[in-house]
Structure formats: C-alpha cells, structure tokens
Structure 1
Amino acid sequence: MDERLEKALDFSKFIETQTNQKNILLKNYKSNLIYYAYGHKFVATPNFINFVNLLASLGEKQVVVIDDNDVPVYVDDVDEFYKELLETYVHASSKYANEFKTIKSNRSVEGLASL
C-alpha cells in the first residue's frame, strides 16, 4: 500500500477513535450532572443552579421546584439543596475536563483505546 494512503488511513482511524472517546466522555459528563434529592431527579445545569441560588439569596427557606419529569417538589432546605447541586456540577465538570485533557494529549489510536 502507498505510504501516503496508509498514513491517511491511520489518521482517519485516529480521528474516529478520538471522536468516539469524546462522545463517551460527554455522555458520562451528562450522567454525572444528575442529582437525586427528595426522590426526584434534577440535572445540575448552570441555569438551574443560579435559579436555586437566587431563591436562597432572597431568603427563601422552603420552595417548590420542578424536577426533570415536570413534577413539583417541595425543597425544605434551599441552602443545602443549592450546595449539593453546585457540588455535583463542580465535580462532574472537573472530572470531564481532566478526562478531556487526557484524550487531547493522546496521539495514537492505541493510547485512546486504552482510556
């Protein structure tokens, strides 16, 4: 096989493997953003975290929020709920950033496949 063709094929495999690894990381990141409280599922997005923070900063102690299944939920301690949401987001984002950095630093299909 022509050497240029072989290099192009190897690069294509590398790009495909890298893209697959990035997609897996993104899926894991979104899964890590899920926070369960009061028997309900919430996703710790920046918008939701800011909304809960606003409620807490206004001095609200008990509020109603809507979970991911559009069910209203009474939150008894807004400050604690906010802290847990923020912690979930920070942990998931840090893990995602570190793993993404690892993918970007690998320069071979074998290196990416071993992650």
Structure 2
Amino acid sequence: MKLFDRVCAGTLFFLAIADCLLVPRTYTGRIWIFGTGLALLFTAMLDVLRIRNGRSVPGLKLSCIAANVAMLVFAIALMASIGGVRTRQHPQILLVTALLLAETAFSVGKTA
C-alpha cells in the first residue's frame, strides 16, 4: 500500500506542476487558476512529507488530512458547479479527485 501511496502522491505532484505550467497566459483570471494549481502542489508536497517522515513530525498527519479534505471538497464543488457533462469532458478533474480521495484515505489510515 505504501507504494500505491507514493504513486498517488507523486502523480498528484506532477499533475499540479503541469497545471501551474499550463495556465493560459491570455486569460484575465489566470491568477485564480494558478492559485488552484499551487494549492494542489502544496497538498501533494505535504503528502510526500507524510510518506517520507511518518510519525516523526508532530502534526503532519493532521495537516495532511486537512489539506487533502479541503482540496477534495474543492474538487467536488468544482464538479458540482460545472455539471456532469463538462466534468466527463475533462477527465483530469476526475483523476485529481480520485487521487485526492486516495491520499485522504492514506492520510487518515495508520502511518507505518
């Protein structure tokens, strides 16, 4: 399971970097898209820290749970606001939501 945890966190990390790099330069609201990518990146970085340090950092598990739940709620709210048809047209939203759900479960679970 630890390998799957690492794969999920790493995938989330690289998807967040790609999201930040692919912000449309001509869009006037690009700072909000970039900010969402950064929030996802920071969440992924917390997950990587949790995997590497386990129980040795006090409060890290709770921080990971909070970050993962917050981003998961954001992803679910995004899907609800754009509707099912547009969500299925953008499978990256479903992928990120699934990764966040997995990382939330790993964060809540026992640390090795």
Structure 3
Amino acid sequence: MIYIIFAIIILSLLSAWEEGQQLIQRGSWKREDYKFPIWETAWDGKWKLFDSHHLAFGLFVLVMFSAMSLVKIDWWMIVPCWIVFFYFRNIFLHIVFKRKPLWKYIYLIIG
C-alpha cells in the first residue's frame, strides 16, 4: 500500500509540473507566479525531446509503467487512487509550485 501512495504522489508531482508548463506556455498562467523549472530546446535540434515538457511527461510515463508492473491493485481501488492523484496534483499546482500558495486547496486535510 505504501508503494501505491508513493507512486501516486510522484505521478501527481510530475503531472502538475507538466500541466503547469502547458498553462504557462499557452498564456493562461504567468511564469513569475510559479517556481518549477522550465527550459526550452530547439524544435528542430538533436535534443528536441529533452525540454522540460517532454522530460516531465516522459518521467510520468516511466513512473506509471514501473508502478503498474510492481504494484497490483484491485479494480475497486481505481476510483480512490484517481481521487487521491488529482488531490495531490492540485496541492502541487496551487500550493507547492506557486510562489504565493493558495491554501484553500488543502481544505480536505484540515477540514
């Protein structure tokens, strides 16, 4: 069970990093409001798949498949895992990575 929670937290962090980059790149969020690393590479260069967006999503897929091969869960655990994943993802997006945290996103923990 601890492996499932650990995998969900790591997946949530990587998902938040990747989603935050997308929102900044399309102009929905301001770069100066967030503190996660973003770097670009030349779109036609040799290292084009090693920008921060591709790295975040690649690590997400790697961790997801590794977790799936190591941990077997019952079908009824899918929905609770999905809820926990998105809850932690919101915590990373709106509290951990934000320069001025929005503490309202932690309300489920403290009531």
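Looking at structures 1, 2, 3, which one was semi-axes √(5λ) of the Cα gyration tensor in Å calculated from, given that it came out as 26, 15, 12?
Computed on structure 2.
The value 26, 15, 4 for semi-axes √(5λ) of the Cα gyration tensor in Å, for residues 33-72 alone was derived from one model only; which of 1, 2, 3 is it?
3
For the read-out helix-only ellipticity at 222 nm (-39500 (n - 2.57) for each DSSP H run of 4 or more, over all residues; to 500), a value of -22000 was computed from one structure; give its label from 1, 2, 3.
1
Each value in this text was obtained by applying a stated rule to the coordinates, not by laboratory testing. Quick caveat: nothing in here was measured; it's all calculated off a predicted structure.
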